[in-house]
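All of the numbers you see were taken from the coordinates with simple rules; none came from a lab. On a predicted model such as this, the values are computed, not experimentally measured, just so you know. Cβ atoms are built from the backbone, for glycine too; each structure is taken alone.
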Structure I
Amino acid sequence: MNNSVRNSARLMAAGLRALLVLTVVCGVIYPLVVTGVAQAAFPGKANGSEVSSHGKVVGSSLIGQRYDKGQDKNGNPIPDLRFFQPRPSAGLGSNKDNGVNTQYDLQVSGASNLGATNTDLIDAVNERKKWVSDTYGVPKSKVPADAVTSSGSGLDPHISPEYAELQAARVAEENHLDAKKVEALVKDHTDGRVLGFMGEPRVNVLELNIALRDLAQGKG
């Protein structure tokens, strides 16, 4: 009996030592090493690809955000047309009425999973297309797909150059700016395909709007 108790005690002590060692190695040393390497080699990415404007962090280059000036009587956001608008955010979300994330909610990411024949999706696309057409004065046939559909994550920070160019004249008018200067901003902030052949040309809306604000305030 005494030998059995001693053996059990030794096993428990060994298990406790292993637990403590693994906790220190995996829970303290390893995270510190990985964090240190990330901060030294990729500080921008390690900190969330933050975007700053005049010394203040205003967002991430990887996450889209809305530009609104309040809500209507039904609680729907009213886009602030002084700024370039992002593509819709309509992934799975926490909206109490329809379960759809329309606010670039960072705690929720994902597609709506609605098929091309789904009537809710068709109605939403048609409604967005009408809004873009009426707001920016273009035929519905000229409205780019990314202006009326969300990305797979619902958090895409980019829009197509076509959608940015479509908005340029209205944005210039709202800010009392020369339209050609605003169009030049769009071109300056258009990124080409990765390595020249992967993906599509794109415009980061946050970075474009920062440049726009600086131009409007005479800082650009």
Structure II
Amino acid sequence: MNTSVATTARLLGAGLRALLVLTVLCGILYPLAVTGIAQAAFHDKANGSEIKDASGRVAGSSLIGQTYDLPQQNPDDPEEAPRPDLKWFQPRPSHGLGTNTVNTQYALILSGATNKAADNPDLVTMVTEARRAVVTDNSTATYTVKPEDVPADAVTSSGSGLDPHISPAYAALQAHRVAERNGLDVQRVEQLVKDHTEGRQLGFLGEPRVNLLRLNLALAALTSG
């Protein structure tokens, strides 16, 4: 009996010591080491790839898209559809996402594509209406957008629904409207788009793209200067 009690006590003691050691190693030292390395070597990425505006305030993340909408006319109406603020470059559509109190500029509770087939009537209607809106919103007194010139990313959401980029073609299509709404020269806005167009990663991965948040922050600096 005494031998059994002593063995049990010894095993419990060994288990508790192992628990303590592993807790210190895996729960304290390892996270501190990883955090320290991340902060030292990848400070920007470790902190969420934040982008700051001209005043130094965090405007968002370079990895998460944002919407640029006008304030709701009736904030108490959850069914009121948001209207885009057309003085800004607009992002890709995002559908079916929730809302949150952390980032009121973009819905982050859910992400994902519609998962609708290309011949799904709802998707066809959605794309058709989106193209019509792009043509209407971006046509100006001196520039008419043709339906066939509307790029795919202007009327479809990304696989995640959180894409922070748009294609250079979609950004260029919006340049005339942005210039008109902000009282700027079109060539100056087009140059802004070119300056913020990123090439393929490593020269061959992905497609050229424009980070919308960086572009709109540059536009804000341009209009306030």
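Structure notes:
- Distance in nm of label points 7 Å out along Cα→Cβ at positions 60 and 84 from the coordinates reads 2.1; which among I, II: I
- Here distance in nm of label points 7 Å out along Cα→Cβ at positions 164 and 188 was derived from just one of the structures I, II, and that gives 2.7; the source is II.
- Origin of the derived value 7.8 (distance in nm of label points 7 Å out along Cα→Cβ at positions 4 and 148; candidates I, II): I
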